[in-house]
Every structure is written in structure tokens, then in C-alpha cells.
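There are structures below to look over.
Laboratory data are not the source of any read-out in this text; all were calculated from the coordinates shown. In this text the structure is predicted, and so the values were computed from the model without any measurement. Cβ atoms are built from the backbone, for glycine too; each structure is taken alone.
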Structure P
Amino acid sequence: MSNVHQRQRILHVTFNMGFGGTEQVIRQLVTNLPRDSYENQILCIDGQVGAIGEQVSAEGVEVFALNRRAGLDLELIRSIRSEVNQRKVDIIHCHQYTPWVYGWFARWGTGAKLVFTEHGRFHPDHYRYKAALINPLMALTTDSVVAISKATREALSRYEFIPRRKIGVIYNGIRGLDRDEAAASATRQALRIPDAAFIMGTVARLDPVKNQGMMLEAFSNVLQQNPNVWLLIVGDGPERERLESQADDLNISHRVIFTGFQKKPENYLNVMDLFLLSSHTEGTSMTLLEAMSMGVPIVATAVGGTPELVRDRQNGRLSNAGDRKAFGAVLSEIAGESRQSLKLMADNGQRNFEKCFSIRKMVSEYGKVYSRLKGNEDGRKKSFG
């Protein structure tokens, strides 16, 4: 396909554009790439555009859906190929593994270049020996393979048999959030939390992989030592009822607030003195990045890409996954820190965010990938050197 138009036409292929970290990354990317250089479109293969997709569409980016059937859907491959040809797509950018498979099959005969971004891993990770047969070939014939963290790159190499030298790392980036003390005061009043309280909190889907049950157990121990602490849990999911019952059983429900899903979680980040993440696994957590940008110190489990965001004793503390006692000990220690020490961690986090995890940084890195592909007529040449 000859590139007769000035702007690169990029088709982003994903499952859907509902609420989630991957969807937020795609949104940030397509709405912040310079529109005089790139024309972005988003294809959802699971039949639903989703809430974030509707927001992106309102911002001027076309979002459309196709219906994937069970098994390897050959008709979906044909449909994607047809869309690529009709739209004169230059680059198919696949987000997550299954969209990559469909994008890889569909790109043949179109002349389009292929980019694959792995946004995270399931827990627990495991070998799929069928992957040993197909993934090396797919990687060899994919123009650029991207992982969102060094830990994700290692997982792709170990479990997916993708040559490590083929995988580049581009960290997720977001538009930073500003702390609003007036809004924080209003939120505290609405939640009926005293001004002098020390508020620990999290923003996450209530899901077993996030392990909020351990967070509640650790908080219970902290509350026994420090009656001035509160825990704010922002989000919803399949674990909510069980977690609320656990809080009752631990006799801490008077100090734990479940807000449910919130469209503007930054209103709640505003009031947090300490951000918590107790996950079994993470890629590059968007909510961690939001907390860093707002200057909120962090306590998190040292899993996935989190140690690449949180530097122990610099902008927060790290604890081993699943270790309730260690997690609780760190929380107690942080709750007893002086405001000066907390501010130092907050400032360190903001500096690290601006250096490595801003939306400007992420868009620039993907722009370099796209530019290399534009100037590279050999579709098999690596875009990372």
C-alpha cells in the first residue's frame, strides 16, 4: 500500500472500549497524538464500543465494533482485512494478545505495518506451549512489539516465547492531575471524615487479583494501633459484597468507606494521605500514576511493573504480595511518619511521574515507533534497535 496521504492512518484493534486501564491508555494515545500527523480509528472486536469509546468518539475519533464469534473467527479476520483496505490503513496497532492474533492474520495482503502492545498479564502467569509454535513466527513478522513495563517484557519473553530483543518498553502515560485542597475539604465533609484523620485509600476494581481482602486485614491491625486512620475504597466489582462482609467481621466497617464506582475518582484521590495497592499482579497501574501525579505517597505490593513506578523509601513503600503482616507493618510505619517525610515522598513521586510517565512521554515514544515504520519499507525490520 502506498502512503499517498500525508497523515499516517492508524487502526487500533482492541477488545472493547469499556472502563479499564488498557482503554484509558488507548484514549490518551489517540486523543493526544498530533492530528495533523496521525488519523486514528479504533476497532472493538467484541461487539461493544463501551463508555470510554463513546467519550473518545465525542472527541472526534471514530470508534466502531465488529462481533467476534467463539473459536478462531475467520469471518472476523476477513472483516478486519476489508476495513484495513477500505480505510487505507498504514498501521494496525493491536492492544492485547487476542487482538494481535486477529490483526496479524488480517494484515497479510494489505501492506499495513503491525504493532502489538501487551498491556498486562493474568495472574498467575503460566506457559502455553501452543504459543511456542506460533508466537515466535508472529513476533518475527510483527514490525514492533511493545511491553508497558520491563516486567511485562520479561513475561512475554518467558511465557510467550517472544525473543526478548524484539520487545521494546513504553511506559503508560497519563495527563497528570492537580491536587485541589478546596475540593478535598468538600469531599471530606461529604464523607463525614474529620479534618485531622489520616486517610488511606485505593481506586481499583474490586476483584480477587487486586487482593483488597489483605488490605482490609492489614488496615484492621493499623486501626488497633492508630485510631485516627480511615480507609477509602473507590471502585466496584464482583468482590464488593464479600469485602463489605469482611469489614463487618473485622469490626472496622465504621472506618471503611466503600464509594462504589465513581466517574471522577480524582475527587477521592484528593483526600488521600496514602494510596494503597495490594494486587497479586499489575502491569503499569493507571491509578498509581494518578496518585503519583497528585503527590500522594504509595504503599503497594512489589509485583509486575509496580517496582518500576514505586521506588521503595523514595516515593512510597513496597511489600511482598500476599504478606498481610508485612503490608500492615508498612502501613503502620507510614501512618506514623511526619508530614515532612510524607511530603518528601510525594515530591519524589511527582518528579518521577513527570520524567517517565507523563502523557507527553508516552505519546512521544509511540510517535517514534510510528515514524520509524513510516520510513521503513521493509515490514520485517525492527522498530526498536
Structure Q
Amino acid sequence: MEEKYIRHPLFGTSFKNWIRIITSNGGIDRGFYLKAVFITISIIAFSPARILFKIFYGNKIKNNKIEKDPIFIIGHWRSGTTYLHELICMDPNIAYVSLWDTLLPDSFLILDPIKEILSTFLPSTRPMDQIKVQIDGPYEEEAALSTLIPWSYFHCFIFPKNAKKQFENSVLFKSLSDKEIKEWKETYLSFLKAVSYENKNKRLIIKSPANTARIKILLDLFPDAYYIFIHRNPYNVYFSTMKMRKNVLNQYALQSTTEKEINEHVIENYVQLMKEYFKQKNNISKNHLIEISYDEMVKNPLETLEQIYTKFDLKGFKEAKPYFEKYLKENKEYKTNKYSFDKKIIKTIRDKWSFTIEKWGYKPPE
């Protein structure tokens, strides 16, 4: 069976959530039924594991406390969040959400013995940038949310016809009731507690671009959390995001869409996300937020990491430095994607995203 059926974010969802997200997003289009059948089969197959997970770990996770304030990596998609996440997670004193955790977020502890078997079904690289996929490697918890509740940014990829509303609900919380927001918070916290329990309560470092617009919500859960915001040239962000969305839609979508709709979503979502960040970031304590640029991080990665550790008064930079250097050496041949720049698109980006282009002094590509 093709990878796009086997590796799907809803692979580990529950029947209840499956029905909720289908009905709330307008159903599944003809031509995508095979994916839906596979998801349904996987739901049935893993149902016993979900029950056992609750029996053996439910109370342990509920009573677990996240003792160390987590660190959130935020910034628009394709701004370097993954690179920073993978690099800083080389620190052995740091814990993170792994790909395995997100595949089966309500049963991963029970199913750990078959993890290696399931890993053979994963693609070798990510569809958007050819970064190597590792089942125990750092991943964004947004994938876990897509299997647990109806409000996750990942649902924009799965139900693109409803992407506008899904973004507003799952990222901006625009139309959610107080009860639904409470469910989102409780689900998010419970999952992070499970990951913390798995990692013996080491400090968690969490990466999700969607969290860039959720600062107020996150502060309700973690009042003293730390935030690393990373920004990149918006022109490069646009082209990289367009490529990412097309590739991921090919893998995950259960509905059809057009390139025009994808383009509209990318342009609009950037504006919404970044404006919310600028509005909400003042709620973060001054010593708990650092803003860095992608270009500077790529140019001076170790200096950037040391700056982060110093700003947040984190211990262990010198001990972790050899692990950072090893990662940088192993990935020194990695090259970012190259794009052809259309003048009409360049003008659109300049017009729509000028508020960040001017703020950070970015230039259009030559």
C-alpha cells in the first residue's frame, strides 16, 4: 500500500474523534475513500490499546505534574522551527514530543514493544523538505492533537475545503465555545503530561508553529513557560510554505482543493498568525521570550543556542555542546530548497506582508 495511506495523521485516532472531524469538516470527497477505509481499519485495530492505556496509565498521567517550565518554539511554518527544534533537542537533559508519541497519542506507552515494527511503514523523509524521518525524533505535538480532538491545524491539510474555518477555530479559537476551549486545553495538557511522564519529567521543549497565535491560551496552562520565536525572510517563507502545503495535501487530504485556494490560505494565514503574535507576545514576561532570525541561526548556530541558554538561565550548555556539534556535522550537507520567483507573486507578498518585511528589514529575492 502507498505511503500516503499508511502514514496519515489520523492513523491513531479514535472512532469518536473520527466521526466528529468528518461531520464538522464537510465529509470526505469521492476519490479519497481508500484513505478513509485505512484510517477506519486502524481505529478498530488499535481500540484495545486505547482501553489498556487508560487502565494502566490514566491515573498516573492525570496525577503527573510538569515540574519544569516548558520551552515553546514558535514562528510561522517554514521559518526554521524544525531545524532549531532538532538541534536543541540534542541536549540529553531536554525532553521532547517524538513522532512515535504523536502517531498513537492515547496508546503509545502501551504499544512501545511494537514501535520498531510500525516504524518500517513510515516514509524515509518528510514530504515538505526531505528531512529524515525518525520515529524517536522530535516532532510537533499538533499531529497528536489532530487524532485527539476536532481542532488541530493539521486538519487544514486533511479537510482543505474547510481550511479557512479550521484555521480560525484551531489556531485562533475564533468560533469555539468556552466548553470547547476547555476541552482543547485539557486534551493538550493531558498529552504533554503523558510525554513528560514518559521522559521522567525532564524539561519539555515543544515545537508547533500554530502556537504562535495561542500564547494567551498557553499562558493559562503554563504561566512561566519560555518562548523562542524565529523569523525568516517572508519571501522564502511563502514559496516554502506553498511547496509544503501542496506536498502534505497530496499525502493527507481527504478532500480536493485548488492551487488558487492554497495560495489564498497561505497569504491570509500568515497575516492572521503574525498579527496575533505581535498582539499577544506582550503577555510574556520579558525574560521568558527571545526572538531570533533564521539567517543568524544558520550562520552561527552554536552562538545562537548559547544566547538562548543564557537568556533563559538554562543549565548544561557546555555539557550539551558536543551533541550540538555532532548534529551540525552530520547535517552540514543539507541544503534548503531553491525556488523560482514570479514577479507578480513577489508584489503580492510585498503588499500583503509588508508589516513583517519592513519590521525586520527583509529584501525581495534577486
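Among the shown structures P, Q, from which was the value 25 of relative contact order in percent (Cα under 8 Å, 6 or more apart) calculated?
It was calculated from structure Q.
If we compute distance in nm of label points 7 Å out along Cα→Cβ at positions 37 and 349 for structures P, Q, which one ends up with the highest value?
Q
Tell me which structure, out of P, Q, gives -16500 once helix-only ellipticity at 222 nm (-39500 (n - 2.57) for each DSSP H run of 4 or more, over all residues; to 500) is calculated.
Q
With Rg and Dmax of the Cα atoms in Å, for residues 101-140 alone derived from the coordinates and found to be 10.8, 31, which of P, Q does the value describe?
The correct label is Q.
Suppose you compute P(r) over Cα pairs in 5 Å bins from 0, in percent, for residues 45-268 alone for every structure in P, Q: which one lands on 1, 6, 13, 19, 21, 18, 13, 6, 2, 0?
Clearly, the read-out refers to Q.
Please state which of the structures P, Q yields 8.9 when mean projected area of the Cα convex hull in nm², for residues 13-156 alone is computed from it.
Label of the source structure: P.
Looking at distance in nm of label points 7 Å out along Cα→Cβ at positions 61 and 261, point out which structure of P, Q has the largest value.
When distance in nm of label points 7 Å out along Cα→Cβ at positions 61 and 261 is calculated for P, Q, structure Q comes out on top.
Check the numbers for Rg/Rh (Cα atoms, Kirkwood Rh) across P, Q and tell me which is largest.
When Rg/Rh (Cα atoms, Kirkwood Rh) is calculated for P, Q, structure P comes out on top.
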